[in-house]
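The data blocks that follow each hold one structure.
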Structure P
Amino acid sequence: MSDTIAAIATAPAPGAIGILRLSGDGAIAAASAVFRPASGLPLAEQQDRRLIYGALLGPDGSVIDQALATISRAPHSYTGEDTAEVQCHGSPMVLSLGLESLFRQGARQALPGEFTKRAFLHGRLDLTQAEAVADLVDAETPAAVRQAAGQLSGVLGRRVRAVYDGLVDVLAHFHAVLDYPDEEIDPFRSETIGGALDRAREALEGLLATYDRGRYICGGVPCVLAGRPNAGKSSLLNALVGYERAIVTDVPGTTRDTVEERCRLGGVVLRLIDTAGLRETEDTVERLGVERSRCALAAAELALLVLDGSAPLTVEDEQAMEQAAAAPRVICLVNKSDLPLAVDLERLKRRFGRVCVVSAATGEGLDRLAGQVAELFPTGGDQGAGELLTNARQAAAARRALESVERAQTALAAGVTADAVLTDVEQGLSALGELTGASIREDVTARIFERFCVGK
């Protein structure tokens, strides 16, 4: 028997529509007690999945809004339990009073992600689909929406399940031969398991190859603005995010710490980090900021190297260029294009390949920068949408599965007995089970759903 949970499922701000959501054994009874259908027929006696017009009652039994309500009986609901929803006007006070009414009927406040967690626990979603719900809520680009929607429909789960089923067939065949020696079953041959392991390895390698693209689409690209002090990094950050996020002055070393912000550029979400200027300094505070800048640069997937194009390159510029070159991808931004050019563009192109002349003051060249970012991190349109690994948990599970399959291949080639080889196969199956949630620890499950919003 499950307790009844309730929550406001819409954003905590005034809006046209607000939703109260319930799930659990007492959900329909609680909703029926606080909603009075205009037809006179109690909500609990209404048909499933039909919108019913009526009045929403407050804690004192008075009418607080005209609303619509619907019920879904288990197992034909999002959570797999009895559920109910009330759609009213999006007044925070109306929603608060309505939620209080539900609490008086025995419901409790739902925890973050608890509705989706119940859907997972009741087998309505696998874990990849559950994670896709949070990704869809957080999506910032069309590519992220397509990926999350595809994953929610089960595309990734089916891709993983195909590998899982192939390894299960190997185990089933082995045990059938072992347990039923008198039956006419094809003998278990090393060639059979070898072919199955090859197919599993290829599938897992292909799956892991999607991780970089998947995590950039859903989580954004770690991107550092690097350069000497006063090159225009903070001005460029402000231009990219569209407001004055960072303090800008003519005094070198104004930025003492890393400043982080997100922006969309070329259809890609960049997790921008404005850093303290990369230079040697005797100022204790600035020196700490420079060290943090170097750490941020080491973890970045993209470095936007900002140079002051209106002045000749300095020793500090050369130091910043050398440090930025260590990043996996670099775009050299020659800033202050609104002023006379004083740097050798051809030399910079030979060194970095990608050079973009921009002006943080006027916005000139930012469209060209967007194009270069899109080339470095292609979203791929609809291709592969839904079947990409999108987070570290998924990638780690797939990697463990691949390692288990590779160990099995090595053992098979060395002439190890089939039962020993299949121990590694079973470990691979366990890892794949963790990926989809077929076999996962309770603490891991709890941690996954903590990132969800209340009401989802």
Structure Q
Amino acid sequence: MKKIITIVASIIIAISFSKSLLADGHQIYGPYPITLKGYDGDKTNSVKYTGQMARQVLHDSLKKLVKTGDLDKMMAYYNGEDGLEIIAPKSKDGFPVMQTMVAEIGSGNLSGKMYKGAIPGWGGLTGPETIEHMMQKASEVEGGFDPNTGFDYTQLISKFAMGAVFYNQAVNNYLGKKMKVGEKPNNKPYKEGSYYTGKEHSWDEAFGYWGAPAHSLTLSAEENYNVAKMKDLSSADYNGDGVVDLYSEMLYAHAYYASSYDKGGKTNYLATVNQAFIDGREVIRDAGGRNLNFDERTAMLAARDTIRDNWQKVIAESVFKYAGSTYKDIVALETIVEANGDTTDAFRKYAKHWGELKGFALALQCGPENLGEAAVKMNRMMGFGPVLLNASQVVGVDSNGNFIKDQAQEWGEFKLHMLKIQKLMIDEFGVTAKANDQLSAMEDLASSLGSSDSAEND
């Protein structure tokens, strides 16, 4: 099912305009010249992805709001209303940020960009229905967590939104539909009054959804990671003005997760995707405001495929990681239960990790590829909700939005399913970072449960 990873050769171009090639050989994303024919304004840089970075901040702020239970505020940030203060990322000691209001970055919303298809892993609701249902439920519990269902809405909303908005819009829309011949042509403005071409702006907006700072390639994976954690001002502050520009100098969302895996030394997702974005953008730039020829389109689409493939892998790596975390949490809970101990903290940790697992799994299904049987297996094995300590489990949602509970999977079976999910991520998506790898326990666990198909995914 999985397509072969496209390897893109580096495109070497001699140009008079600044290529943003640094002395040490690294590149930054932009600036790129105005190529639109007939433009006579004062703009000199064709790069603009302000709406996408505004959405990154809307997402981070929404994530913070979930724990408050304030539905009106959650909806305000979800809908991108006027006059919104940035809740996150926010200045802290040693890491000051430039902007305090979302509008200082750009305008946009999350609601209008949600994946519109059905979400089988959340009762078949559409993407907008799913996240609005999650926010409604979050408003009904304390701190964004429902111990009666095991749902950690902070994690569910955040991880699902990252996929249903950022990943979906980038790979399906801007790098998908808008890269087709005749869609957003490169010899015309993106829209009336624009100073950039259709292909230029489509590509730039996809880069914004990826969430990397423009200078990400000048940093190591560890440095990128520390920027996202707001621990390294010198790495973030590329222009040296003493503050971090949330538009061009901050690391968000899937780019952050890429850095978290890459710093382990087994993968290079962040740099690979960043370089592919630069390579493709420079192909578009060098067309000089005309439509791309066959060779140029081939090079651009090769870069596009590299971005898509590695972005999908980053999300699959996250499913792998949190399946492993959930497995370890179940083992810890079993130990506590056997000793008649207090399970409160351990259960809360388990619910958090399962919520991250579920959110990333739902996100993985918002891309351009129909995951087919792999999605069915993944959704069934992790369940609609986590197995609860009273041996019940959310199994669906009724027409009124109420959760339906029933007898749960057996704990042993559920634990085995976490390992089978890890194996599925290897078999179907080729993950290699494999954070929290617990597969060494799979054979013994399967044998103890009397399973004859330990190497298979149910």
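Given 39, 24, 21 as the derived value for semi-axes √(5λ) of the Cα gyration tensor in Å, which of the supplied structures P, Q does it correspond to? Label of the source structure: Q.
Taking 123 as the value of volume of the Cα convex hull per residue in Å³, for residues 201-384 alone derived from one of the structures shown (P, Q), identify that structure. Computed on structure P.
For which of the structures P, Q does the calculation of mean count of other Cβ atoms within 10 Å over residues 113-120 return 23.0? Going through each structure in turn, the value belongs to P. For the set P, Q, ranking by Cα Rg over 2.2 N^0.38 Å, for residues 217-264 alone places P highest. Determine which structure produced the value 1.9 for distance in nm of label points 7 Å out along Cα→Cβ at positions 297 and 329, calculated from the coordinates; the candidates are P, Q. So the calculation was done on P.
Coordinate-derived values only; no laboratory data. Computed from a predicted model, the values in this text were never measured in an experiment. Cβ atoms are built from the backbone, for glycine too; each structure is taken alone.
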